[in-house]
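Trainee: Some structures to go through are shown next.
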Structure I
């Protein structure tokens, strides 16, 4: 498993993360098996959010109940959580009160004294950057949160926050897979009139993050689109899957590892956030961390996923 120092922090992190949004109904043993499989594969970074689960902080609570981490075990892992979504609305709330209350709830649910990284979950159109800055300052000064970031944010939204927030924004969690890659695809086909792919929909988010040492965390790395099924083995992507299967044989890894490798091969040094609760898939996906796809192989996957390479 490849690791790196997360820019803006002193954390050594793996480039594959285990997301825990689907563990609410899992037994203690199932959660422990899932986490142990991840740890054995080199994954020491676990992603949560206050809204994950059937109740507020449900998956965070389930994780803590199952794991019963000692203080030394807690120090060996990175816990990231997110705040800002009010699910019952639905709406978004980046007010000082909501952010602080959410973190207090996450600390209690996770049974820990500190959160390693807190992300603002989805952009709040009514955001007041000074309110966010005040929350971040209090959470940082008190030691309750050690680092901060965002999720699903554009460069303009990040710049607006950076005008007030003094802490570095160390991560931006964004949807990315080989079949859902507008972050990458627009730049490849820029300046091509009449091609939908050439239209900029995110104002160069990936390049912006690279320029500002913000680590991109790729969520739904195996989804064909927005929660409409995976591309692996899908009859909708026969050419792509033929390439993936061939590369899986070449590198002696499962197909899911090749899907991971397409993201980790990118020089932006992104993290892949796994959402599966299947231990076998976690172990298989983690193997992609070390697969050295060539440029030709990376672009072949990109082309057969449906994108244009001029």
Structure II
């Protein structure tokens, strides 16, 4: 597609060629920020990560992101080697070194570290974890609503690869995205194991029907922080919101649809499987939720102060 877009589409920013990247306690220029070919993350996708958004000097919902990071690390038996305060300081040190205050996006990655031999067993990772923080100048730039295509790929069952884990192993989602692109869409709409609408390959998914906001049960999707915040602001504002099973038939007949994620917050969906959703543009309920979410981010920043001004 000539006009292909993604949910992480951002304005080009030349400053990103000069950023400093945190690699195991050292700040390195982009060209020198390297990890070993023996690293568990490169070799096996053995690691977890978080994406964080910087608004006016504050990492939005930092506590929730750290909770999710440490819970994921515990689940895969990975010792991060840093406590919450140390990770927060590493984020802040990287932010300050790059002179960033707003419109920036961080990817915090932790792998099991360098392996002694190129094989699977985690006991071969003997040098401790690898921790990398990339923060880029990043202002979302979406020229039109997202187009989705339903694909046969599903997020994993909890007994295979729990979809709630923000793991480095994303091949099933990448394959889903490729299938959607082959179908002429931007990203993939993925169903759950029962055939109900679940999530996209990169974001959580919502529809609006007759003033009600619906999303999946949450059993088979990423436990998105922005997803939960949207549910919270809807409930606080009196907007009926439901975590429920619903089908593609329900989805095609929706008045609006949108995606949620740390980067794009609430991204409108204009088309699914060649069918226009509502007017095909940003709908009034989605726009209202955007405003509620923006206010919530501002309140979160106000509660805990502004590190950039300390």
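FYI, it's all coordinate maths here, none of it is from the lab. Owing to the predicted nature of the structure, the values given are computational and were not obtained by experimental measurement. Cβ atoms are built from the backbone, for glycine too; each structure is taken alone.
Trainee: If distance in nm of label points 7 Å out along Cα→Cβ at positions 100 and 236 comes out at 2.5 when worked out from the coordinates, which of I, II was used?
Mentor: Checking each candidate, the match is II.
Trainee: Further question: Can you say which of I, II returns 2.5 when distance in nm of label points 7 Å out along Cα→Cβ at positions 44 and 292 is computed?
Mentor: I
Trainee: Quick check: -11500 is what I get for helix-only ellipticity at 222 nm (-39500 (n - 2.57) for each DSSP H run of 4 or more, over all residues; to 500), calculated from one of I, II. Which structure matches?
Mentor: Among I, II, the structure yielding -11500 for helix-only ellipticity at 222 nm (-39500 (n - 2.57) for each DSSP H run of 4 or more, over all residues; to 500) is I.
Trainee: Can you tell which of I, II yields 23.1 when mean count of other Cβ atoms within 10 Å over residues 12-19 is derived from it?
Mentor: Going label by label, the one that fits is I.
Trainee: Comparing distance in nm of label points 7 Å out along Cα→Cβ at positions 20 and 252 across structures I, II, which is largest?
Mentor: Comparing I, II, the top value of distance in nm of label points 7 Å out along Cα→Cβ at positions 20 and 252 belongs to II.
Trainee: Another question about this same structure. Between I, II, which one scores greatest on distance in nm of label points 7 Å out along Cα→Cβ at positions 180 and 204?
Mentor: I
Trainee: Additional query: Comparing distance in nm of label points 7 Å out along Cα→Cβ at positions 220 and 284 across I, II, which is largest?
Mentor: When distance in nm of label points 7 Å out along Cα→Cβ at positions 220 and 284 is computed for each of I, II, structure II gives the biggest number.
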